[in-house]
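Where a number appears in this text, it was derived from the coordinates with a stated rule and is not lab data. All of these numbers come straight from a predicted model, not from anything done at the bench. Cβ atoms are built from the backbone, for glycine too; each structure is taken alone.
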Structure 1
Amino acid sequence: MEASANEAAKIDNAITYIQSAGFTFSDEMVKNYYICLKTKPFVILAGMSGTGKTQVTRLFSKSIGAHYSLISVSSSWTSDTDLLGYWDKERQVFVETRFVQVLRAALLAYKKGAKDLFVICLDEMNLARVERYFAKFLSAMEGLYVEDRKIVLDGTGEVLYWPPNLFFVGTVNMDETTYAFSDKVLDRANSIEFTLTVDDLFNESVKRIPPEPLPLSFQDFLAYRRDLTHPELREISKRWRGELVAIWKMLEPYNFQFGFRIRDEIELYILNAQGLLDERTAFDLQVKQKILPKILGRGDSLKMLLMKLQDTFADKKLKYSARKIEEMKRRLILDDYTGYYPGQKPRQAV
């Protein structure tokens, strides 16, 4: 209980820190972001340009004393050498990127048993195809242990590892200049949607002197984080498996069903949300962020599915998921096509 109280205090301080900068993000949104990072070290922040996605990643990192690096993704990126560097044959040297420098620093800190946390924000992540330049990390993400999360640098053969003190956050805009995500990416991340209401936009929020950061060390993070071996996970599964099964059965005829990975990560998120969010809110956010991004298309059959889901979500008091389905249904009627992200177009073959 003491660790939970300390954890809540650090996250409450982060909320105040972010709001002191003049942003109107809700307490729940910031807690959701943190719980996503606890559950898996890869989070996607999606929304129209100018909604504060990048600022949240920076301010949250600053509030907990984490090392923060912003790396802008270029539309010219076509392979992981753009992210990880390459061997220059003419000069006979390895051209190292800022990304690799941070990866090395995080790995060194982890090996030394240091307290440091590291956050890399891949800004406008989907200007290039994520499956191409981030492929090695999408594969390494499945490793349970550090030695399984191997990253080999092309040209030199040097082997690095993705340590558990390093987190990736991608900010994305969905418009005609960007690429849609494949299931390989969506299955491995929580997709948090950033939206603005007119009240948010014209809120007379006043910038204040922020509180002092409350450092969240790597050791703190390990103490707060619950993994798949935690004994309480079985009870979480018993409480929510029935509702997940019902949703799966609705999605299966339309080929939008989910697998073991999403099932496990939803239940793990609920477990890691204890003391920060109530269980139904946590479940609701996970349905929205892990299951609904897989739904896209057109036609009357999709409209029927959306109507069924909306009725179910309303009946189960899943307000965020119901609201998202209503928005997707509205865009299907207006644009004859819909998906999780506004402006999303049909996927192209990679």
Structure 2
Amino acid sequence: MTGLGYKQSQGDHTLFIKHSASGGVTILLVYVDDIIVSGDDKREQQVLSECLAKEFEIKTLGRLKYFLGIEVAHSKKGIFISQQKYITDLLRETGKTGCRPASTPVDPNIKLGSMEDDIAVDREMYQRLVGRLIYLLHTRPDIAAVSLVSQFMHQPKEAHLQAALRIVQYLKGTAGRGILFKRNKSVSLEAYTDADYAGSVVDRRSTTGYYTFLGGNLVTWKSKKQSVVARSSAEAEFRAMAHGICELLWLKIILEDLKIKWDEPMRLYCDNKSAISIAHNPVQHDRTKHIEVDRHFIKEKLDSGMICTPYVSTQNQLADILTKGLNCINFEGIVSKLGMENTYSPA
């Protein structure tokens, strides 16, 4: 690819970009022997296709409709991605095609632990089920509960299996749900970060969650248990902020590779005023010594004007569903703000 004038992205080594002298751009996204070609330079795309055909046996499938289990639909509104067929196959495999749908992916009243006295279940079966749910996270940011059940892969018990199957039951009622990327000229970058302080009953570690948006469209998300035990809710939130900033900086690198620039600072929304105060306060306190690296990292980005940290109320904290179970009303209220819709028929 480099011989054809393409440059490998610094942020994603599977992404190759070529900027033409005419101002056009051609983009390749490569996964083993599956390739997506995009951009606005049709002539370059034709040249690329001819060059690849000389080196490999290729099959051109036309407009993108299906890629690695992800269904793609185009319309005047934008691009809609989902995994409805994948979910249908999962329901059939787990014997849940006729089950009663669950209103949320996780029961907010249940705290999963090691469940030492519970009945053990088949480990390989459990790992396969959770693995399939993890793959669904590519288009389903509403099933972050998968990160919870994935913590018990080595010694799964009946309670863990039932929690995983509840996610499947939730998918039964929302099989056609996916993400709509709306047409938007804005290139603003923003993130919502949250943490569930000491939420794990196993080791009292907190869970970090973040959503990032580009031009109002949800592009990346993550829910993961923190690597250390936080000594306060502010510390847990602060670590989540650091992760959110790293994700924004990564997206910035991708956009710069595409020669897309903007003047606005990237916004990081947090619902913990203490964490925001620590980020802006240059004075070292005894209670913040143990998070000094994160503190200096965040302060540096704030001082450069690259990042700003507006406060958002807990009621408007979108990352809330990434760190804990919520009731149906609160859960659906957040999902409606993520750009998620049901099966979309292109107009």
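Taking 8.5 as the value of mean count of other Cβ atoms within 10 Å over residues 57-64 derived from one of the structures shown (1, 2), identify that structure.
Matching structure: 2.
Can you say which of 1, 2 returns 35, 30, 18 when semi-axes √(5λ) of the Cα gyration tensor in Å is computed?
It was calculated from structure 2.
Given 1.2 as the derived value for distance in nm of label points 7 Å out along Cα→Cβ at positions 81 and 97, which of the supplied structures 1, 2 does it correspond to?
Structure 1 accounts for this read-out.
From which structure (1, 2) was mean count of other Cβ atoms within 10 Å over residues 137-144 calculated, if the value obtained is 21.8?
Details: 1: 14.5; 2: 21.8.
Here the read-out was taken from 2.
From 1, 2, which structure was relative contact order in percent (Cα under 8 Å, 6 or more apart) = 18 calculated on?
Computed on structure 2.
Figure out for me which of the structures 1, 2 the number 15.6 belongs to, where mean count of other Cβ atoms within 10 Å over residues 41-48 was derived from the coordinates. It would help to have the intermediate numbers written out before the result.
On the way: 1: 21.9; 2: 15.6.
Here the read-out was taken from 2.
In terms of mean count of other Cβ atoms within 10 Å over residues 25-32, which of structures 1, 2 is highest?
Answer by largest value of mean count of other Cβ atoms within 10 Å over residues 25-32: 1.
Starting from the value -10000: which structure in 1, 2 was helix-only ellipticity at 222 nm (-39500 (n - 2.57) for each DSSP H run of 4 or more, over all residues; to 500) calculated from?
Structure 2 accounts for this read-out.
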